[in-house]
Every structure is written in C-alpha cells, then in structure tokens.
Structure P
Amino acid sequence: MPNEEEMDFQFLAENSADLICRVRLDLVIEYLSPSHFDLLGWTPEERIGGKINDLIIPEDLPVFEQARQALLAQGSDTITTAVRMRRKDGSTVWMEANSRLVRDPATNEPQGAVIVMRDITERKLLEEKLSTLARTDGLTGIHNRRGFDEALRREWKRTLRQRSQISLLLLDIDFFKRFNDRYGHQAGDDCLRAVAATIRASVRATDIVARYGGEEVAIILPSTGAVGGIETAEKIRAAVQNLQLAPDARPESESWITVSIGVATALAQVSGVIHMPEALLRLADKALYKAKRAGRNRVESAVVTAPAAK
C-alpha cells in the first residue's frame with residue numbers, strides 16, 4: 001500500500017496540466033502523468049519503460065545531456081532546461097523541463113529524477129520573432145548592423161573550422177546624398193528598398209545581406225573565393241545599374257542609381273597572425289574607397305591570408 005507521500009505525489013501528478021515524469025538514472029521512464037497524452041499524443045502506458053531522451057529531437061540531445069550531467073554533479077539537485085520533443089504525430093513542441101534529483105534517504109546516493117515539463121512553444125516562437133526583429137533593418141528588411149556583426153563572427157568561425165575561404169562585399173550607393181537631397185527622403189527610402197531587394201535577388205540563399213550603415217550594404221559570401229566574390233559583386237553592380245532608378249523616369253544616365261563595391265577575401269591558412277574578421281572589414285572598406293576614387297560604379301578587390309583553426 002502506497003505511503004502518504006506517494007499518494008500526495010500521485011494526486012498532484014494526475015491533476016496537473018504539466019507533464020510529470022519520473023525516471024531512473026539510466027533515463028528509463030518509471031512514471032508519466034496523464035497529461036502526457038494531451039501534450040505529446042502518447043498514453044503513459046505507451047512510453048513507460050522507454051527512455052525519456054528518445055522523445056528529444058537529435059539536435060537538442062547535447063543540451064539535454066549537459067543538463068543531465070549538471071544535475072548529477074555534486075550540489076546540483078535541481079536544474080531547468082528547454083528542449084524540443086517529438087509528438088506522436090511527428091510534429092515537435094518546445095518543452096521547459098524542471099528536473100529534481102531524487103536521492104536515497106539513507107545513503108544520499110542519486111536514484112533518479114522527477115521532471116516537470118510544460119509546453120513553451122508559443123513563448124519560443126515569440127522569442128524567435130523578437131530576436132529576428134532585433135536583427136532586421138526596418139526599412140529594407142535585410143539584416144541590420146547587429147545582425148551583420150553576429151553573422152560575420154559566426155561565418156568566420158566556420159571558415160576557420162573548415163579551413164575554407166570567405167568573401168565580404170561592402171557596397172555604397174553612389175552620390176546617394178545628392179539623390180536624397182534632390183528627390184526627397186521618401187524617394188531615398190524607396191531607392192534603398194529597391195537596391196536591397198535587388199541585392200537579395202542576386203545572391204545565394206546562404207549569403208547574408210545587411211544594411212551596414214546609411215546607404216552602405218554589406219554582403220557575406222561564405223565558402224567563396226576571390227573569383228566568386230568579384231563575380232557576385234559585378235552581378236550586383238550590373239543589376240542595380242539595370243534598374244535605371246530615377247524617380248522622374250527621365251532616361252538620363254546621370255540620374256540612374258549605381259553602386260561601388262569593395263570585395264575582400266580571406267583564405268584560412270595554418271600560418272600567419274592577423275586579427276579577423278576586423279582585417280577583412282578594413283580590406284573591404286579600402287577596396288570600396290579605391291572603387292570610389294577610380295570613378296565609382298565599379299568593383300575593386302583585395303585578398304588576405306588568415307590562420308586556420310588548429
């Protein structure tokens with residue numbers, strides 16, 4: 001006959017909207033509350049005896065394992081983590097799991113854990129939406145400077161790991177201030193949106209396009225060498241020129257919007273000491289300045305060698 005403590009646990013578990021699970025140290029499920037059916041689609045009887053980590057999607061298993069190790073560490077009797085779990089119908093749901101270690105009252109040795117989980121899918125979707133908004137330029141819809149900085153650091157680390165190469169394009173709309181002053185800020189905004197859309201249509205889905213500041217746009221081209229970087233820049237330059245952007249629609253070439261582009265390419269090498277990706281930015285900026293001095297509406301490039309990850 002169950003003792004009073006076990007009866008209290010069962011009463012709370014069977015009347016809770018949260019999913020309550022009791023597992024052994026080997027992660028085998030000993031108990032599941034009835035809410036398991038509402039949240040994940042299986043009846044408790046279908047899952048008891050299986051392992052709790054079988055329901056976690058592979059990408060989140062390292063997060064789960066890290067939390068498990070922290071729970072088993074001395075002095076860590078409770079821990080909270082969030083993972084995506086697989087439902088019976090094949091869909092996924094974000095679950096926040098609060099785990100408490102259960103110890104033998106006589107020896108104080110860990111026996112298992114009680115995990116209380118709740119659906120936080122809506123919260124996660126909202127967080128992702130807010131995160132995207134925080135990294136998006138409101139005018140053009142491309143990445144903002146914050147999104148660019150994060151993407152460049154991420155792609156640079158990938159370049160080093162893979163001992164690959166990366167190209168960075170810095171683009172400036174030629175004589176944009178003159179255009180803005182002549183036609184007004186609304187026309188200037190329309191111009192920025194049109195140029196941004198043209199750039200996005202001219203690059204790969206894996207490339208990152210960002211408003212770097214004012215009328216400057218940065219484009220990160222992962223796994224792209226100098227030749228590919230220059231070809232992409234020329235493609236963008238020609239596409240913008242072919243827009244023949246002029247608010248009054250007069251066929252005067254001096255009214256059309258053009259762009260100057262600086263291309264910098266970094267090759268990951270075992271040797272060499274250089275601060276990246278700051279050096280890549282400086283080189284792209286120098287190449288852009290060179291393009292402007294050479295008459296604008298053109299592409300200039302530079303290449304730098306950087307150390308690979310050891």
Structure Q
Amino acid sequence: MPPPAEGTHYVDGRLLHAYYYEAMGRTYIGTAGFSYKDWQGTFYPRGMKRSQHPLGYYARYFDCCEINTTFYGHLRPEWGKKWCDTVAAECPDFQFTAKLYQGFTHAPAAVVQSTSAETIKPAEDDEALARKGLDSLAERGRLGALLAQFPISFKNTDANRDYLAGLIERFRDYPLVVEVRHLSWNDAKVLAGFAEKNVAFCNIDQPLLGRAIRPSQHVTAPVGYVRMHGRNYKEWFESNNRNDRYNYLYTEKEIADWAERVRQIDARAEKTFVITNNHYKGQAAANALEIKELLPGKKVAAPPALVETYPVLRKYTQE
C-alpha cells in the first residue's frame with residue numbers, strides 16, 4: 001500500500017488537517033454474513049447440495065463478505081483457510097472483512113448494560129484467539145478490513161476515547177475500521193484523530209432515533225467503509241426477535257442516495273467496502289446487487305431465486 005500524501009482532506013465538506021489518499025477506484029460490495037436459514041430458496045437455490053459450500057455460490061455474485069461469526073466467537077483458523085480456498089475458485093479478488101470479537105467492543109450484558117470503557121472486559125486470551133482466526137485470512141491476502149463495532153451506548157467521553165485509542169494501538173497491524181453509532185462521535189477532532197492513525201471511519205445507515213449518528217461519507221484512511229443496517233425504527237429497540245431489526249428492504253430512492261455517497265467515498269479512498277446488513281430473507285443481497293449495478297451502470301448477474309423473490313431486480317440484472 002503506497003503511503004498517503006500530505007495535504008488537505010475533506011470530510012463531508014469540512015476541511016481537516018490530515019491526509020489525502022490517491023483513489024484507485026476499487027469498490028467491493030457484499031453482505032454481512034452469508035449463512036442464514038431464510039436464504040434457502042430466496043438466495044441459494046432450493047435443493048442445493050449439502051456438499052456445496054454456500055460461499056462458493058455466494059462468490060459468483062459478490063466480491064466481498066463481512067464475517068459475523070468473529071463477533072460472536074473466535075474464528076477457527078481451519079475455517080478461515082477453507083473459506084479462502086472456496087472463494088478463490090469463483091472470484092480471485094474476493095475479500096473478507098471481519099468483525100472484531102464483541103469482548104473488545106461491548107459490555108458482557110450489552111443488551112441491558114451500557115457499554116463504556118468501564119464495562120468492556122475482554123478475557124486474557126481473547127486477543128491471541130482473535131488473531132489466530134484473523135491471520136488465517138490475512139496471510140492469504142484476503143482480509144480487507146477488521147471492523148470494531150461499538151453500540152450506541154458507547155459515547156464520546158474522555159474515558160471512552162482513551163479506551164478506543166488503546167484498542168487501536170492493539171490492533172493497528174490490521175486495516176482497522178471503527179463503527180460508532182452515537183452522534184457525539186461525529187466530531188472534527190475525532191475524525192482528524194482517526195486520519196492521523198490511519199483508522200477508517202465506518203459510515204452507517206441506521207434507524208435515526210434520538211442521538212443516533214446520521215449518514216455520512218467520511219474518509220479517514222485508505223479504506224472507505226459503509227454499513228447499511230435498515231431503518232426499522234420501532235423494531236430496532238423494542239423487538240425481542242433479531243430478525244425484526246433487519247427485516248427491511250431499501251427503496252430504489254434510498255439505494256440511489258447511498259450509491260451517490262459511495263461514489264464520493266470511493267473518490268477519496270484506495271478501496272471501499274459496502275456492506276448491507278438487512279439480511280432477513282435475502283434483502284441484503286437484493287439491495288447490494290442494486291448498488292452494484294448503479295455504480296458502473298451495468299447490469300449484474302443475480303441468483304435466479306433472488307430475482308424470483310424480488311422482481312424489482314429484473315431491471316438491474318442480466319437475463
């Protein structure tokens with residue numbers, strides 16, 4: 001990766017004293033996760049052989065995937081190696097991004113307990129175990145980014161900034177992306193600090209309730225990153241069913257607006273990852289394909305089952 005050139009850097013139209021990165025125009029588009037029961041018959045073909053790894057089919061249509069399992073538990077290196085081999089056969093340039101283990105970013109009982117520097121308590125062996133899984137991807141050149149995702153209760157305070165600075169130092173040998181969801185982090189000093197440390201700011205789409213951070217197109221590192229969670233305002237906090245939070249299909253207008261943001265991000269980053277997380281019944285895949293078509297303006301290949309489930313895709317996909 002070439003070093004950044006010193007100069008001026010704009011974030012959402014505001015000038016920061018940071019760096020400017022020469023764009024290479026490489027955008028990777030995919031979904032958060034690839035293995036969901038409700039994707040059978042909506043994304044994956046009905047009756048797909050059990051011997052066929054779903055990533056092999058997935059990689060026919062997307063060139064990246066954000067790994068969720070690394071958030072809930074540590075990735076076994078043999079799984080990482082197998083996944084790399086599987087995608088290579090279908091998409092030589094395929095990249096994974098991986099979520100950092102939740103022990104580093106969430107309170108142990110984050111559903112009912114606020115997350116802060118005082119409540120985050122990773123175990124002694126978590127870093128070593130996390131690195132083994134991440135390295136199984138990085139050593140094969142397929143780890144595009146490591147995502148540290150914090151909940152909305154993690155606010156911009158002195159103690160939390162100190163904790164985040166320490167976490168960045170701990171994992172800065174990976175291409176690190178930080179996702180913060182509270183509006184207090186959308187601050188010029190914070191963004192300048194990210195840029196100085198070569199840490200990417202994650203631009204997100206989420207239900208805009210209370211002090212939730214708003215959509216942005218920040219670029220603070222060679223990597224640009226976008227995550228789209230859906231906009232189920234009520235279900236996001238009130239439903240006990242995880243699927244309710246992510247049961248959202250973006251409209252064509254909403255997708256077009258984000259495609260424009262991605263263009264602006266890509267113009268200032270060496271590589272950009274766009275991840276759709278509204279995974280219920282393959283909606284993430286449908287919206288990801290729409291973005292994929294809009295950026296170059298060329299129709300894309302799509303799984304037949306997905307087009308059958310979401311007929312709107314016919315205008316974006318190849319016959």
Response to the item:
Value 13 of relative contact order in percent (Cα under 8 Å, 6 or more apart) was derived from the coordinates of, among P, Q, structure P
Worksheet item: One of P, Q was used to compute distance in nm of label points 7 Å out along Cα→Cβ at positions 54 and 214, and the answer was 6.2. Which one was it?
Response: P
Discussion item. Taking FRET efficiency 1/(1 + (r/R0)^6) of positions 198 and 302 (r between Cβ atoms, R0 = 25 Å, to 0.05) as the criterion, which structure among P, Q has the greatest value?
Written reply: P
Discussion item. Once distance in nm of label points 7 Å out along Cα→Cβ at positions 102 and 278 is calculated for all of P, Q, which comes out largest?
Written reply: P
Response to the item:
Candidates P, Q; helix-only ellipticity at 222 nm (-39500 (n - 2.57) for each DSSP H run of 4 or more, over all residues; to 500) computed = -12500; producing structure is P
Worksheet item: Comparing FRET efficiency 1/(1 + (r/R0)^6) of positions 70 and 190 (r between Cβ atoms, R0 = 35 Å, to 0.05) across P, Q, which is largest?
Response: Q
Discussion item. Quick check: 18 is what I get for percent of Cα pairs over 34 Å apart, calculated from one of P, Q. Which structure matches?
Written reply: Q
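Every read-out reported here was derived from the displayed coordinates using simple, explicitly stated rules and does not represent laboratory data. Every value quoted in this text rests on a predicted model; they were computed, and no experiment measured them. Cβ atoms are built from the backbone, for glycine too; each structure is taken alone.
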